[in-house]
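Asker: Read through the structures below before going on.
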Structure 1
Amino acid sequence: MSDDVVPDEPELPPRLAKAMAAKEATLDAARSVAVARQHARGRWTARQRIAALFDPETFVEYGQLAQPQIRSLGDAPADGLVMGVGLVDGVSVCAFSYDFTVMGGSQSPTNHRKVDRMMEVAERNRWPVIFWSEGAGARATELFYDSGTATTFIQLARLSGLVPIVTILSGPSFAGQANIAGTSDVVIATKDSTLGLSGPPLVRSATGEDLTPEELGPVSMHERVGTIELVVDDETAALQTARRYLSYFTDVATPPPPVAVDQAPLRTMVPENPRRAYDVRKIVEILADEGSVLELRPRFGRCLSTSLCRVEGRPIGVLANNPMFGAGAIDAEGSAKFSRHVELCNAYDLPLLFLCDTPGFMIGTAAEKTALVRHSARTLVALSAADVPILTVILRKAYGLGYYAMGSDALDPDLYVGWPTAEFGGMGLEGAVNIVFRDELEAAPDDTTRREIQDRRVAEWKERNTGLEFARSFLLDDIVDPAETRDLIARLLATLPPPRQRETRKHPIDPW
């Protein structure tokens with residue numbers, strides 16, 4: 001035989017050829033019309049999403065040949081769900097991507113069984129889970145198939161707090177898909193996505209409202225009310241954000257090198273005048289490794305900023321009062337945001353850093369109408385269950401029950417320090433002076449004298465309740481130079497023991 005003659009490929013046995021042809025028929029290359037239709041909508045296909053998520057040549061697919069239980073419905077590649085396990089930045093991750101090109105990404109008896117099977121394996125092996133969710137819930141044509149009840153949703157709830165769960169929204173996500181999002185630790189959505197527990201057809205049938213998906217469940221609304229943690233421009237950004245989120249809870253193969261920015265600006269960022277506001281998120285950005293801050297729910301509960309970040313490469317959770325909104329007083333939304341962030345970080349053993357500057361919980365009739373009594377108590381319940389290290393920095397105001405929750409000495413923090421601007425009080429000092437010295441103030445002959453008395457008494461109380469005086473009485477561990485705070489946090493984190501190995505979860509994470 002000549003050296004340049006290539007021998008023919010041996011013919012595959014008939015059954016093998018048939019099986020391989022069936023698998024190839026599920027791939028995008030064999031479905032050009034469906035792929036073009038999805039691309040025309042500005043969306044990736046399910047397989048493109050999976051390919052972009054995983055490290056090359058690591059994905060292992062489960063259920064590629066699955067078909068609807070009712071075969072008369074016709075061909076449905078992978079029954080509308082591509083799923084499996086692989087490596088993401090060197091870490092094992094389980095992923096599910098509903099396929100909108102197959103019967104609208106609907107959930108069926110078969111693909112529910114696929115999800116149930118995959119989640120059993122994920123639970124056994126403690127794999128983080130990512131859902132790329134696009135679809136409108138149950139497949140109406142298979143609603144009455146006698147196959148028992150899917151365990152998908154209860155299994156997902158049982159994974160809460162055991163492994164990180166991420167949902168990425170790109171396109172419409174209603175009914176069952178929305179329920180998956182609601183059970184996840186974090187929801188990342190593209191700007192043009194839509195979300196709702198009931199889709200437009202059901203709403204129209206039940207209420208008579210004729211709404212488009214965009215009218216029923218726009219991302220802008222869900223971001224504002226706290227359903228969605230993060231909104232991004234497109235699917236590329238969603239994927240990058242999901243990878244970044246997982247990196248705080250897993251040992252990625254190549255973690256980013258820690259880079260510190262100039263800390264000197266911290267010395268002047270907190271005004272000494274307690275009535276002056278500032279954006280606490282700028283402080284978080286400076287304290288953290290450069291580029292490592294991921295703020296969650298930034299447009300919900302804005303009195304409080306909750307974020308994940310790194311300090312010298314160590315991941316931590318941050319809770320910081322933001323005086324830009326309500327002077328940093330914690331309202332009902334802020335309480336819900338607070339509680340969930342504590343639960344999230346505690347479930348996965350991330351230390352908590354509190355940056356306190358609050359006049360307390362919100363007051364007034366509007367606040368009471370939000371059931372703040374209950375919501376504020378949730379912060380304490382979440383803290384009582386937390387066993388991760390707590391590091392507290394008092395930036396300025398530390399007043400009332402809000403301060404109590406924001407890493408106070410009652411929680412026995414591992415680090416408890418203040419900046420020179422720190423001041424303490426059981427309530428706002430002006431309010432306390434008005435109560436304690438009421439008789440003296442009422443006896444003042446005129447408003448000018450009354451104001452002079454009030455200013456003098458407030459100044460006296462402030463002097464007794466400064467961070468410096470608290471440190472002298474050893475009611476604080478220390479007063480620190482703001483520019484040296486990052487270094488102090490990094491050194492304390494380096495002394496902490498590693499988290500104990502767990503076989504079971506500590507607790508689920510409250511969906512709210």
Structure 2
Amino acid sequence: MAGKPIRNIVIVGGGTAGWMSAAPLALKLGKACRIVLVESPEIGTVGVGEATLPTIRYFNHALGLDNADFVRKTQATYKLGIEFKDWGHVGNRFFHGFGDFGPTIENRSPVTYWLRLAREYKDMPSYEEWSTATAMARSNRFMEPYGDQPAATNAFSYAYHFDASLYAAYLRDYAMERGVQRIEGLISEVEQHPETGFITAVKLNDGRRVEGDLFIDCSGFRGLLIEGVYQAGYDDWSAMLPCNSAQAVPSEKVEPLTPYTTSTARSAGWTWRIPLQHRTGNGHVYCNGFTSDEEAGRVLLAGLDGRALDNPRQLRFTTGRRRKSWVKNCVAIGLSSGFLEPLESTSINIIENSVGWLLQYFPDRDASPELADEFNRLVSQRYEYVRDFIILHYKATRRDDSEFWRYCANMAIPDTLRHQIELFRATGRVAIYDRDGFSVASHVSILMGLGIVPRAYDPLVDLFDLARLHEHFSRLRETISQAVAAMPGHGQYIKQLR
């Protein structure tokens with residue numbers, strides 16, 4: 001193995017996935033490997049993944065990016081979570097914040113203690129009152145967590161909203177400064193070794209050939225290499241996630257600059273609102289079997305809180321994942337690997353994971369199939385875990401005011417998700433299949449927000465003195481309120497940072 005190191009990597013496709021792959025590869029491999037990225041200006045990028053999860057901070061940190069420079073050059077704002085409107089029922093409103101509802105007590109979720117208090121005290125405030133991230137979001141305040149000891153000032157996490165095209169350009173400059181070569185061109189042919197079937201080169205329509213030992217497919221939905229060459233197959237999850245269309249449009253920014261994403265349920269899907277420094281990103285994800293494109297566009301434009309800066313851009317997709325993301329010497333990353341709608345901002349997170357796993361299981365020129373098997377296992381599981389979490393939003397709602405929502409209420413769901421829902425409904429516990437994915441608090445936010453209140457709670461909670469428990473929660477709520485009141489406004493914080 002030591003005698004067959006990878007010397008040439010070819011990344012097919014730019015955009016967010018392409019440059020998020022190129023940057024860490026350039027940093028890690030340095031001059032030991034030639035890295036070429038081929039992209040064509042004739043092929044557009046999706047560019048709607050402007051909201052992220054907190055893991056993006058670790059990705060940026062691993063690259064050594066300066067936070068102030070990143071925020072400035074990508075027009076970024078901070079994200080404390082997602083506000084959901086009209087999801088449980090019309091008029092329903094809840095927040096999925098990054099962080100728990102107070103500290104754990106004797107290694108148990110604080111929510112299970114809240115369930116006991118809510119049963120004993122009819123005037124008990126909502127469990128969301130103990131989420132620092134939620135309190136900050138509702139006050140439009142922000143500052144980064146600080147303090148060495150657990151406190152309200154660090155009992156939350158955060159992510160970013162940013163302009164995806166600017167982020168790709170930012171990472172492009174980063175990667176090219178570290179030796180990545182960018183080639184403009186349209187791929188017309190893919191050459192393979194006659195015996196092994198490995199890809200040996202891609203040929204451009206002007207006759208140029210780009211040879212490689214390892215090929216990374218970031219070509220988007222079409223999967224130029226992973227599907228076009230290797231026919232890896234695709235698991236279609238449309239029956240459980242029926243939305244297959246989206247329209248996206250930017251609008252003028254409005255004040256105040258909110259530190260959260262907004263998701264509003266509509267009659268055949270949902271709309272998003274993502275605030276950036278220079279504009280607001282908006283979109284409508286829907287199923288065209290339950291509404292027309294024209295009506296979807298009307299709903300999108302009618303919901304804007306600022307003047308539209310363009311006409312809505314139409315997108316089509318099939319929710320699902322490739323059966324294999326790594327075949328022979330080809331690894332698919334990004335949309336070429338699969339697609340899950342952006343309801344919980346997971347697309348960029350899956351890119352982060354995929355690049356990390358590629359580096360963890362980096363091959364030699366033989367591209368051991370055992371490495372590919374492990375990579376495919378990890379990627380497939382991550383898609384399944386995220387799939388279940390997104391389906392939860394549709395299945396657990398009590399909306400029945402349209403054909404679309406009635407379909408969601410009656411559709412079949414994975415047994416893994418059904419177990420999660422019923423376990424929580426009966427006992428207040430959450431089954432976590434992916435310890436690196438969405439936490440207990442995240443599941444509680446969605447389950448409780450959509451109206452699923454457990455019939456019971458952990459009986460060991462009754463061993464805790466009720467008066468002391470009530471005092472603890474009252475004191476904690478006041479502490480959070482005081483901490484948030486002392487924080488600067490979100491817009492002010494960004495101005496100070498810039």
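Values in this text are rule-based calculations from the coordinates and carry no lab data. Predicted model, so just to flag it, every value in this text is computed and none were measured. Cβ atoms are built from the backbone, for glycine too; each structure is taken alone.
Asker: When P(r) over Cα pairs in 10 Å bins from 0, in percent is computed for each of 1, 2, which one produces 4, 19, 28, 26, 17, 6, 1, 0?
Answerer: Traced to structure 2.
Asker: Between structures 1, 2, where is mean count of other Cβ atoms within 10 Å over residues 22-29 highest?
Answerer: Largest value of mean count of other Cβ atoms within 10 Å over residues 22-29: 2.
Asker: Once relative contact order in percent (Cα under 8 Å, 6 or more apart) is calculated for all of 1, 2, which comes out largest?
Answerer: Greatest value across 1, 2: structure 2.
Asker: Ok, one more. -0.52 is what came out when log10 I(q)/I(0) by the Debye sum over Cα atoms at q = 0.11 Å⁻¹, for residues 302-421 alone was calculated for one structure; which of 1, 2 is it?
Answerer: That value comes from structure 2.
Asker: 1, 2: which one has Cα extents along the principal axes in Å, for residues 94-349 alone, as calculated, at 73, 47, 39?
Answerer: Answer by label: 2.
Asker: While we're here: One of 1, 2 was used to compute Kirkwood radius over Cα pairs in Å, for residues 334-373 alone, and the result was 11.5. Which label is that?
Answerer: 2
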